[in-house]
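Next come the structures, one after another.
Nothing in this text is a laboratory measurement; each read-out follows from the coordinates by a stated rule. Bear in mind the structure is a predicted one, so any value in this text is a computation, not a measurement. Cβ atoms are built from the backbone, for glycine too; each structure is taken alone.
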Structure P
Amino acid sequence: MEDHPSWRALAGKFIVLDGPDGCGKTTQLALLEQNFRAGGVAVCRVREPGGTPIGEQIRGLLLSSRGEGLHMRTEMLLYMASRAQLVQEQIKPALANGQTVLADRYTSSTLAYQGTGGGLPWNDILAVARAATENVQPDLTIILDLPVDKALARLGNGGKNSKRRNQPQSGLFHDRIEQRTKSYHENVRRGFLLQAEQFPDHYRIVRALGDPGAVAEHVAETIVNFFHLVP
């Protein structure tokens, strides 16, 4: 990904990379952060759930077997609680200081996982999100799209173990959430794609197949085109 001389125009912008686990968000965020910093951009990079001391405690509950038995609505509210803390401690101050905020997941994940995947109404999730985030919304959400089978293979589950062949084994699905079925994760992917259809003014889709460097080029091109950046 080549340096872009107008990255500084992204000061005070909020960009989210989201998508199913295994789509390469962490890698792409690291490459994007590196590129922005090389272009003189002040970056605040955050992750979800977590990103603050309180948020990390919530993350530990959400992603471990200690959360066994959580109702889907409870799960949604815990994600929102972590997000509320992140907005207050990290995102709002960074935006106010003119930093570019890069986030690994945001409300888009809740809509996909607890909404389309878990059956909660989008309107309920969006209402809670407005309260939790004080309506702090990303300027751009990039969905890194990847077929579920490809995502599972990236996570080290290429079908070798027939007993667990439909269960991801790392990342967001570690422990408790990894027990959900492949059909659930298919619905999650569909949820991300539906958001891009419903909110075209703030969403873009980037295919996450192929070499990470090539995907990074597509991510950068998407940002340039979305914000109408001029070299």
Structure Q
Amino acid sequence: MSYYRIKDLPEDARPREKLLQRGAEALSEAELLAIVLRTGGRGKSALDLAYELLQEAGSLQELAAWSAERLASFRGMGRAKAAQVLAALSLARRLSSHPLRGRKIKRPEDAVGFLRSRFSFEKREIFGAIFLNQSNLVLRAEVLHTGGRKSSAVDVGLLMKRALEVGATRLIVFHNHPSGNPAPSQEDRRLTRKIKEAAALLDMELLDHIIIGGDKFFSFEAGG
């Protein structure tokens, strides 16, 4: 690859100037990432480095799943650049994670966008709940368990205790499959029945159990 400095490019081809003149929509993912990086490494521009990162990761989504250590150790990066990239990606996730509190959940898709943006590329298994009132308005959404890469032991008693604490009468539970395949396991089905029975004893209703796997999801209410 032949390297060049961004300032050697025509002004309307430089990522920063291009963004200011034409808007962010006119830039590629590599150009946007180059702006975040600001500088490249030895013998390469920020744009070169951005292209190399995306090529190595395979996609921006996969890059977002990289750890701080992996980013920092990539040739030309270092800790400062890794922090810049991680901060930008975290801001993007938070912006796309529309707060659920006060929203009405009418169908699985109403919650799936929020769950995908938070957990699609999480490498550990996360289990949590969306607590609702009788009108299906969200009171809180919380992660209750964080497991290893393969599983998370779910304490149903703790889940019910938390539901009582926030005054929930209905709930949606969720977890992710780091493998990217949202198909439920037999253990997932047993857990769903267990939570449903425990909720009924407390005059609560389990509305759904949603499994997130990459950009796909499974809803027990819709398909289980």
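Once distance in nm of label points 7 Å out along Cα→Cβ at positions 58 and 114 is calculated for all of P, Q, which comes out largest?
Q
From which structure (P, Q) was relative contact order in percent (Cα under 8 Å, 6 or more apart) calculated, if the value obtained is 14?
Source structure: Q.
Quick check on the output: 43 is percent of Cα pairs over 24 Å apart, derived from one of P, Q. Which one produced it?
P
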